[in-house]
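The structures considered in this document are given below.
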Structure P
Amino acid sequence: MSELNFLSAVSMAEHVRRKRVSPVELVESHLASIKRMNAVLNAYVQVNEDGARRAARAAEKALEGSREPSPLHGVPVSIKSSIAVAGMRQESGSRLRAGFVASDDAPLVSRLRNAGGMILGTTNTPELLMAWETDNLLYGRTNNPWDLSRTPGGSSGGEAAAIASGCSAGGVGSDGGGSIRVPAHFTGICGLKPTPGRIPATGHFPTSVGPFALIGVVGPMARTVADLKLLFEVMQGPMRVIHHLLLFP
């Protein structure tokens, strides 16, 4: 296992800014770990190899300019598969959504990309996120990297397993009744359930609407509290709404 993979996201971004480590090196190290470990962990349901490599090469080239790198420049991240990532399956662990591919990024995913984050792939969940362990009829059970006989929790269990095992620097889960906090506890990482509305939940399935919107949120997961802060600051803030002025004769 590469020591690079267990640097904090904050440290990765700092090393990239100072050109001590390249984005390409970080992505390749994480992809190698995923290839080696995902067969036993089953954390990822889809790996974005080509997209992550393209993003890494673009991030590498951008460092040649004089522009200040973005906060997450070159940092590899993962996304819970209940959240829309353009061109990737968003099945939320359910056969009812088997093969469903998101056409657009959720707002939080766009914000991560704009901040320099490189999307490694999407991670496993229980069916429709309704369990405190991660298992479903589409992809099967996700295992805890500390003990493969145990669960990493749910419903953001794939995300927790990926981060705890060094197969992701950090990422995004969702939480209504413990779905970020329980997996973070079970795998020894950090997770934040933000105040509802602090990070837009648009693009999440099931949708966070009606009474559930009072408790259902999306939020960061990572190995350190400082990384949670960095991810939260990148994703937080209201969505911009364009108001159309209707002119009547």
Structure Q
Amino acid sequence: MPNFKILIEYEGSKYSGWQSQINAISVQGQIEKAIYAFSGQKITIYGAGRTDAGVHALGQCANFTLENKTDLYQILHGINFHLSNDNIKIVNVEIVSNSFHARHNAHHKIYVYKILNRPVPSAIHFRHSLHVNKKLNIDLMNKAGEYLTGTHDFTSFRASGCQAKTPVKTLDKLVINKEHGDMITLEFQAKSFLYQQIRIMVGSLIEIGLEKQNLEWISILFEKKDRKLAGQTALAKGLFLKEVLY
């Protein structure tokens, strides 16, 4: 059977996250239902990452196999037809080798987090960014990002319920830029992340951007290994899975 790789975009506000769950609407579950409606085949799709409830994606990847289906145009538009009532779109479909696995073969993931930094919330971007009404010091936040980059024990940035075997992770890249207007974008790149690690790092960077904490605080958090000492977990709505690298 051919192995298909799909590129997926979704607005995560109304979903319980990527992973299929009993009595909850998930991104994975809705795509599997659409594939069944299109092909008559009950299959499991394998995603590159398990985004949490409310998190969005610009470039989630997944793979699955189908019998007697090879027309990529038909597959792309057939699945999207049955996703017409969902905030989910299949952007691309391609045939890949049978050994390809969207999660196992991924070597890095890139996430972005969006902060709207102005006194008044947005009527347009309120579902896709975190509103911070006090001025953030982006230079300080970028300097704090240098402390976070590299290989560390991220216990202080790890939510309860995390099932990772070790809290040691390598953050390869963290870049903070101001886009048009008052939108700030934080971009994170790593092979993998702990449960809610990015959102806790964002909450901590905001503390530094508001000058409530100094740069040395990051080193203290690494040393103390205590989640209660780090910043708040930033809301899911500002987080996007931007790209999966293979």
Structure R
Amino acid sequence: MKNMIVFGASKGLGDAFVRGVPQSGDKVWVVSRSKPESLNVEDGVQRIWIQADLSELQAAEHIANQLQGETLDVLIYNVGIWEKEGFEEHYTFDRDEPADISQLIHVNVTSTIVCIQALLPHLRQSEAGKIILIGSTAGLSNAGNSQVSFVASKFAIRGGTEALREHTREDRIAVTCINPGELAAAIPYEDGMERALAEYDGTRIPLQDMVAIVRCIISLSKAACVKEINIPALTDKNT
């Protein structure tokens, strides 16, 4: 049995992690602003909602307090916002507002660091603690993305992962960064892989693939550490 916490868990990939990663007998704290439907799933997993707005610095302390000293075996951090209209054809970095840039960096980078810092005491109680951060292929070299702030934040996640791994090495906490390409995130996890493949003609990665990778990482012994996994869509020539 494992204790887990999943950030950004109300929909999409985070919701898939909450539904698909834990096994019967596990306990999962589900962090999100809105109440997730996954709380209603009956599969032998105990799911506990922590309502939090990660744009607020005090969210980290609030989340840590909700755990009441319990051990954490797995932390999955899946949070990321992007520029307004950042993936529309007419988007240009030239028109990004400074306040929006600051907010994006705060949510994507600062909140990540602060929340993990607050939860390290809980992870240190585990015999084989694991931290998994979800980056993006946008944070890889020569990815071809022009969303400056989003790309910068995803490069930062990769760098933070490397430093955090060194910081927690003596604690035997393995730290992994997974960099997915474009996901079929609009297709709910419970609808199945085949629908996701059919909807996008196999050009977007089903959420089930991401769940399978995370489950594999979690299953590894305390002797192993997966540093980084890049998982672009097969049709993405840039990565």
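Throughout, read-outs are computed from the coordinates displayed, never taken from laboratory work. Everything numeric here is computed off the predicted structure, so don't read it as measured data.
Quick notes on this structure:
- Given -0.68, -0.86 for log10 I(q)/I(0) by the Debye sum over Cα atoms at q = 0.16, 0.20 Å⁻¹, for residues 119-190 alone, calculated: source structure among P, Q, R: R
- Read-out volume of the Cα convex hull per residue in Å³, for residues 31-102 alone, computed value 105, structure in P, Q, R: P
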